[in-house]
Structure 1
Amino acid sequence: MPLTIAEELLLLVHSNAGKPLVSSLWLDPALAGAILAELAVTGRVELSGRKLTINDPAPLGDAELDATLARIAQKRRSPTWWVQTLQSGKQRRRLLTKLVTAGVLAEERGRALGIFPVTRWPHVYPGVAANVREEVSGVLTGADPDARTATLIAIMHAAGLEQKLFPGATRTRVREIAEADWAPAPVTKTVAGVAAATSAVIAMTGSG
């Protein structure tokens, strides 16, 4: 199945056994940023001044992306406002449930210490995540990125996840990708704005 950038990120942050490798305090804003960034990469939204605006209202055929696009069409707000508004555990669960429905992940419920309810999302087909990891690893070790992979890396960098997910990656290479002009100027400008917003929301969450 074609994966969205947010879904690729979700696969990377869950071990094969389904345990999340990062805190939801970082992950939820990163997922919101990934959705906004994908709307930019697909030419649907762009940064106009300090606010996201609609460039092309045509649906993409993905429920999460299209719902976000419809919301942006109703009001002009900053990327930070949108990341803060969109990020939630409910959004994360919707994305995970979609991957379960597609047969990529499974949902397993249990209890930690026999008391606390926990949910794991083990990989049914680990090769799907492995393909994403291979693509990102190739770029981090020198391959030229396509727009989607560069965007995924930019969002990971904004959320401070790259060392956790790709400990062998050099910070110089990650910054080089995140700051490069790998797409038309309006796209890279918008993705950069969304990435900065993701960092800002995570910083606010951490300080709260």
Structure 2
Amino acid sequence: MKNSVSKDIIEKWLTAWCLSRKLPLPIKYKSGFRVDVGFEKQKSRYVFPEMNEDFIQLSKEITEPWIYLKFCGLPEEIQNKVADKWKVQPQGFMMHCGTPMNIPKAELHPAYKFEIENYNSTFVIRILTQNNELASEGRMIIVENIAVYDRIFTEDQHKRKGLATFLMKQLEIIALSKKIYTNFLVATSEGKSLYETLGWELYSYYTSIVIEK
């Protein structure tokens, strides 16, 4: 599968990823971008709109662990092109939604409450129990004309109660209030199914590799 992925979209999505985590903004690196992350098990990440020679050459130059190389595409595209030391990570799915989400009714269970925080163009919604235990959380970041949804999760003991759906709806309400109608996120295999029920569609497969040690 050959993707036609906008470099502009990748830059905006990656900018949102950095704003959400209060990290330095991405800088251009050849046909892609680099982010200096600084985490113990993610020192930096390079993201490319497609698998190309820049990606392959970089995989040959990097020898230290925990530097991630990422591209929009499937793992099959790098077969026999990168060394065995590079380990493919769980498949990601870049998704987009250009219409209001398919959430006709999203009410919060009375056992929960929610709060909103914002920083760096980032809006955070936290769903808490009445005893202030964190049950679900998610972020929406506005970068120019798109909204990026990020770090959406629900704790295991609070799943299947509609919390993530409610959270997504509240984040969308904020985006729409800012007249932002184009939405992006990168989902896991588990999250992909939920987003599809809400009206999101696959924009591109998203593949990551790393030297783990």
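Read the figures in this text as sums done on the coordinates, not as results from a lab. Note that the structure is predicted; figures quoted are calculated from it, not measured. Cβ atoms are built from the backbone, for glycine too; each structure is taken alone.
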Exercise for the section: For helix-only ellipticity at 222 nm (-39500 (n - 2.57) for each DSSP H run of 4 or more, over all residues; to 500), the calculated result is -18500, so let me know which of 1, 2 that is. Expected result: 1
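Quick check on the output: 14.2, 44 is Rg and Dmax of the Cα atoms in Å, for residues 78-125 alone, derived from one of 1, 2. Which one produced it?
1
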Practice task
Match the computed value 1.12 of Rg/Rh (Cα atoms, Kirkwood Rh), for residues 38-141 alone to one of the structures 1, 2, and report its label.
Solution key: 2
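Where is mean count of other Cβ atoms within 10 Å over residues 150-157 largest, in which of 1, 2?
Details: 1: 26.8; 2: 15.4.
That would be structure 1.
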Fill in the blank from the handout: Matching 15.9 (mean count of other Cβ atoms within 10 Å over residues 46-53, computed) against labels 1, 2 points to structure 1
